[in-house]
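Listed below are the structures to be examined.
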Structure P
């Protein structure tokens, strides 16, 4: 029997949600806080430089089949948001799945936390998603190198978080 190639997944801003082998993926966990993680990394740094026991490195291109960013992207400074999305795109394989959850910009969960920097709505990713009304503006803003599609329409869950299920198109 031939071994299947490893499928890698990235858990961005893992916090207390440290993952190993789960759902058929080999997880790599990054965070810049004081928690268990594989790599210390500030995702706002567009190069995604990390530090681990082996020294300093960077997240490789086209590595991940899946990226989860659960309750983390709202902490990115607004002026760095597009570069973080570009880094996620660079690190993703074609067809990679992105699972993103962030508090809705008008929710108590967003407003209450003083570390939240960028509000989200169900249309936040329209600038990067093919065949949406805001995609043309995304191209004008210089984000034409990032192309995503919705796997499911964005939704708001019972915790007032906006849930995105996206797929990378390269």
Structure Q
């Protein structure tokens, strides 16, 4: 898709974030059955719930700017899941598997955070301040999830060190 002006760039970036958000939700839903730890499973289920709200918020951004999402090429989610499954299957220890799952999810969410930061800047440049407010709320949810994931990782490592 050729981009001719900042508004088209904003629509392309917003479409990319919306599609990425949907893929991230699907990835989380696919990972949940693999998790045996209740705390981690509950955190991921909460993340899926919040992700659905984020998807609704992104849809509202399109309404606010009077545009529809554009279809974009890309296989990031598929490649991520392929590599994730391949690497996870090689990990034998349940504790290591859970840390790996948390690390990969954190990696994916950090990628999404970077997309939101760029998208919010594009909203400001194009004068879509209402969309910027909605996007800031999505970013805040992502940042909260990353912090909670970091907390879970720290707790798992602390408890493992305490029992060793």
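Computed quantities for the displayed model
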| read-out | value |
| --- | --- |
| With helix-only ellipticity at 222 nm (-39500 (n - 2.57) for each DSSP H run of 4 or more, over all residues; to 500) derived as -29500, matching label from P, Q | Q |
| Per FRET efficiency 1/(1 + (r/R0)^6) of positions 99 and 123 (r between Cβ atoms, R0 = 30 Å, to 0.05), the highest-valued of structures P, Q | P |
| Cα Rg over 2.2 N^0.38 Å from the coordinates reads 1.14; which among P, Q | Q |
| Among P, Q, structure where distance in nm of label points 7 Å out along Cα→Cβ at positions 75 and 155 as derived comes to 3.8 | Q |
| Origin of the derived value 3.3 (distance in nm of label points 7 Å out along Cα→Cβ at positions 43 and 131; candidates P, Q) | Q |
| Structure responsible for 1.8, with distance in nm of label points 7 Å out along Cα→Cβ at positions 11 and 67 calculated and labels P, Q on offer | P |
| Winner on distance in nm of label points 7 Å out along Cα→Cβ at positions 59 and 147 once structures P, Q are ranked, highest first | Q |
| Answer label among P, Q for the case where relative contact order in percent (Cα under 8 Å, 6 or more apart), calculated from the coordinates, equals 17 | P |
| Origin of the value 1.9, where distance in nm of label points 7 Å out along Cα→Cβ at positions 19 and 83 was derived from one of P, Q | Q |
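We did not get these values from a lab; they are worked out from the coordinates using the rules stated. None of these values were measured; they are calculated from a predicted model. Cβ atoms are built from the backbone, for glycine too; each structure is taken alone.
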